[in-house]
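There are structures below to look over.
Bear in mind that the values in this text are calculations on the coordinates, not laboratory data. Everything numeric in this text was worked out from a predicted model, so none of it was measured. Cβ atoms are built from the backbone, for glycine too; each structure is taken alone.
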Structure P
Amino acid sequence: MNEFTQNEFEIFLVAVDRHLAGTFSLIIIDGCAAALAYQVERPSLDIDTWSETSDIEDACRAARQETGLQIPLHTAAIADPPYHFEDRLVPLDIHSLSNLKIYVPEKHDLVLMKVVRGDEHDLETIKEIAEKNGLDLEVLVTRFLKEMQQAIGRPETLKHNFLAAIERVFGEDIAEQTERRLN
C-alpha cells in the first residue's frame, strides 16, 4: 500500500475541490488529520472521515485521475471520538478551497481517538502532536473520564492505552499520578 504525506493530501484535496459541483463538508480524522492540522510528518495510507463520502466519489475519482495520487477516501469503519467532539471541530483552510469545507478534531480529541487503538504508530503520532502543538494534561484526563465511556473494547485496555499515551507525552511520574486519579 502507498503512504501519503501532508503535501500529497493537500494536492489531492485541492483537486477534489475543483471537481465538486457544490459545497461539501468533510470531517477528516486519524493520520491525515494529524498531518494536515498538527504537522505530524508520519505518512498515512488514506483519508479517514467521519462524514458520509458517497456524494463526493465522482470528485475523488476525477482528482485521482488528475493528480495521479491514488488516495483512498472513505468513512471510517470504526472510530470512537469523545462525546461532543463535533462541538470542538477545527476548520482547516487549505489553499483557499471554495467548495470543500474541511474540519478536523481538536488536538485533544484526536489524541483520545488515537488512544482507542493505541498501537505503536498511534503512540508515536500522539507524541508528535504533543511535541509540535502542546497538550494539556487536565483536558485529556477530564475528557477521558467524562467523554470516553462509549469506546469499543475492554475498559481496562482503553485505560492502559491512555496511560501509555500519557507516559509517552508527559513521562512516567505523570502517568503514575494519572493512574491514581483514574482509580
Structure Q
Amino acid sequence: MKSCAIQLTENERTFPEDDVIVSKTDLKGRITYVNQTFMDVSGYTEEELLGKPHNIIRHPEMPRCVFKLMWDTLEARREIFAYVNNLCKNGDHYWVFAHVTPSFDASGRSVGYHSNRRVPERRAVELFDGLYRDLKKEELKHPDPKRSMEAGGALLQRLLADKKTTFNEFVFSL
C-alpha cells in the first residue's frame, strides 16, 4: 500500500453549511475546475490543483473499495452519493457529503465528472468513520492491492446485502 507523503494531523477542518465545494475532472480524474471553497478548505491553490489527479486530496484512511465503487458507478453513467474524509495540504482532514455525477456533451458522450460536496451530518460522519475503519482494516489484511480492494469491496457488499440496500440508499437512510 502507498504511504501518505503528507504528515497527518488530528485536526478536522470544517466549512460553512451554506458553502459548497465544487470540482470537475476529465474522464481520467484529472482536475479541470475547482471553486474557491475547495481551495480554502483543502489549502491548495488553483495552480496546485488543476491538471492533478483528484486523489491529491484522498485521505489514506479512506478505504480504496469506496473509490472503486464510485468509479464503477460513474463509468456506468450513474450518480453516487458518499460521505468522504478528505486530506488537506497541511495534513488536516475534512469530511464531506459528496454528490458525484458524470458530465455529458450534447451527443450524450461522457466527458468528465462533476462533484458537489456539502457539510455532512455529524451522526453520519461518526457512522461512516466506523464503517470505513472496518473496511480499511479488511483491506490491510491483504498485501496485494487488487486483492485488498476486492476484499474491502466484498465486505461492503455483504454489509449492504445484510441491510437489503444499495450504497446510495444506505447513505440517504441516515
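Summary of values
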quantity: Mean count of other Cβ atoms within 10 Å over residues 57-64 - highest-scoring structure of P, Q; calculated: Q
quantity: Test item: helix-only ellipticity at 222 nm (-39500 (n - 2.57) for each DSSP H run of 4 or more, over all residues; to 500) calculated as -11500, pick one of P, Q; calculated: Q
quantity: Structure with the greatest value (metric mean count of other Cβ atoms within 10 Å over residues 65-72, set P, Q); calculated: Q
quantity: Among P, Q, structure where Cα extents along the principal axes in Å as derived comes to 53, 28, 26; calculated: P
